[in-house]
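Please go over the structures that come below.
A short reminder: the numbers here are calculations on the coordinates, not readings from a lab. Fair warning: this is a prediction, and the values are worked out from it, not measured in the lab. Cβ atoms are built from the backbone, for glycine too; each structure is taken alone.
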Structure I
Amino acid sequence: MWCGVEVKPVEYLAQLEAAVEQDRAEHGKRELKTKAAAPQTKEIKVSRSDAESGYMVREGKPKGFFYLDHRTVDGRHATITDTHVTPANVHDSVPYLKRLDRQRERFGFQVQAVGLDAGYSTAAIAKGLEERDIYGVIGYRTPNHGEGLFRKRQFRYEEEQDGYVCPAGQLLVYRTTNREGYRQYHSDAKICLQCPLRQQCTRSRNATKVVTRHVWQRWKDRVDAHRLEPRGKRIYKRRKETVERSFADAKQLHGHRYARMRGLSNVREQSLLAAVAQNIKKIALLLSAAGPQIPPFTRYRLLLLYWRLLTLASTL
C-alpha cells in the first residue's frame, strides 16, 4: 500500500541553513529565497499488517518491511549501553548524535572515541563528533560513479584557491552554494571542449564538469583521516569485535532476526529484553572469569549493574 506522508525536517536543517547562508555571504552570493510554508510530502510504502514498520531497500540486504536496532556497545567489556529501534526506512545516521548525547547526559559517560560503520559517514555526524571533542572513526564506502569516468578523489581540492584541480590540470572555480549545503565548482567549457580527457571527465551536453563539496566537508575530511591512523585502526578493529559480535549473538541466540510482535513500542521492548539478557550473561562472565584482576570499585559497579538488569528483566 502506498501512502502520502509529510516529510519531516532533519533536526540539523536549521543549523545547515545558517551554514549555507554564511557560506554564500562569504562568497558574495545573495540570500536564497525562503521556501514556501506548505509542507512537502512524498509517497512511501506502508505495510497493511504493521503500519509502523519501514520498507527497506539496501544493497546486499533483503527488501521488505523491517525494523532496525541501533545499538551502542562499550569498547572495553562489550556491554550494550544503548538500544534504539526505528522503522527500517530511517537512515542509520539520523538518531545517532541524539542517542550519543543521551548516554553522555544520563549515565555520565566520558566518551573519548567511537567506531562507526560506513552507514554513519555523513558530514553532519563528523561535525557533531568534532564539536563534542570525540575521536571518531568511520568506515569507508566507495562512492558510486559512472563507468569509465574519473572518481571524485582524482579531483584535488586546493584550499587556498577554493577550487578543484582536474586530472588535466584545469582549476574548477566556485560557482554557488545550493540549499542542500553543497558548494558547486564548475569547469570552463571552452577548455573542456579541447581536452583529450573529456570523455573520462564529463559527458554533459554543455561540456562542463561540476564537482560538489559540502560546507562541512573539512570536518568529514578530518574524521576520514582517523581511519588510516594507528589509533583509528585499533578502534575500528575493536568495533568489529564488539558491535558486530553483539548483533551476531542477538541474532543467533536471542531471536533478533525477526520481530516477535507488531508495533514500534513492542519491538523496542523485544530489543531491550534481548540487550538485558546479553548484558546479564556478559557481566556474569566478567565477574566469574576476571576475578581479582577487576578493581574493587569496578567490581562493585558491575555487581550493582547486574542486579539492576535482573530487576529490570523481571519487571518487563
Structure II
Amino acid sequence: MNKDSKIYVAGHRGLVGAALRRKLESEGYHNLVLRTSRELDLVRQAGVDAFFEKERPEYVFLAAAKVGGILANDTYRADFIYRNIMIEANVIHSAWQYGVKKLLFLGSSCIYPKFCPQPMKEEHLLTGELEPTSEPYAIAKIAGIKMCEAYNAQFGTNFISVMPTNLYGPCDNFNLETSHVLPALIRKFHEAKVASQQAKIKVEPQPVVLWGTGTPRREFLYIDDLADACFFLMEDYDGPGIVNIGVGEDISIGDLAMLVGEIVGYEGDIVYDSSKPDGTLRKLLDVSRLHSLGWRAKTGLRDGIKKTYEWYLQNILNNQEGLQ
C-alpha cells in the first residue's frame, strides 16, 4: 500500500474496524473510504456493487460482521448465518469484479472444531464438528475463508484471511445480551461496585453471577494489537492459507473474572451459574506462523483491561444507547 492508496475499511465503527482506522491514520494513510451501515447496507448486493463501481478502492479490510457472545450466537442463529454470509459474499465478489488489489478478511477462532487439539493450528480447520452454540457464525466465517481461496484460485486475486482470537478494547460492545465475556465482565463488576457505593447504608456488594463454571480457558488479544497485525499482514504477507492472530497464552474465565474485578475495584463475591453453558473448554491459537513472519503482540492482558476500563468510564455517559 502507498500512503495515497484508496482503502475501504468495511465496518469502521465496530471494535475491529475502528482500530484499523486508528492504525491506518497513525501510519499516514488518509485516503480512507468509510460508510456506516445506514449509508451502505452490505447485506444488499445491488448497493454493494454500486458502491464498488463508484469508489473503486484499491485495498479492502473486511471487518464488517454481525458478532456477539454465547447468548447472542445461540439466540439469533438465523441472523448470524444470513447476515454474515451475505456481507462476505457481496464484498468479496465486488472486490474481484472491480479490481481490488488486495483484500484482508477477518475470520474468527470459532471456525475451529469444538474438540480441536490445543493450541489450534491453521490446518485444523474442517477437521471436526463445530461448537453448537456458535455454529451458524462459524459456518459463515468458514464460507468467507473458502470464498477468498476460491477467488484466488480461479481469478488470481490476492485475498487473505486472518483468524483473530478473542478481542477486546476501546469501542467494544458492553451490551450484556450481545457482548463477549470480557466487556460483559467489566460492565457487571463496574455496576455492582457503583450499586454498593450508592447504597444509603454500608452493605456488602451484591455478588456478580457469571455463566458456567469459570473453568474454560480463553485467549485475549487487545484490539490495537490486532489492527497492528492486520496492517503488517496486508503489507508483508501474500502467501496461501489462513493466519492465526493471537498472543499464544490463555487464562481461565475464573481467573479473568478475578483480574477484571481487581482492576475495576469490585470487592464482592463471584458466583457461577453452572446451569448455563460453558462453551468450548479451551480455545488457544497456535501463532507460530505469525511469529515466524516477524510479528508478536505487544499489550499484556492487565494493561489492556486497564485501558479498556478507562475507555468505558470515559465513554459511558456519552454512549448510553450502546450500553442498554
Working back from 4.0 (distance in nm of label points 7 Å out along Cα→Cβ at positions 207 and 223, computed), options I, II, answer is structure I
Matching 1.00 (Cα Rg over 2.2 N^0.38 Å, computed) against labels I, II points to structure II
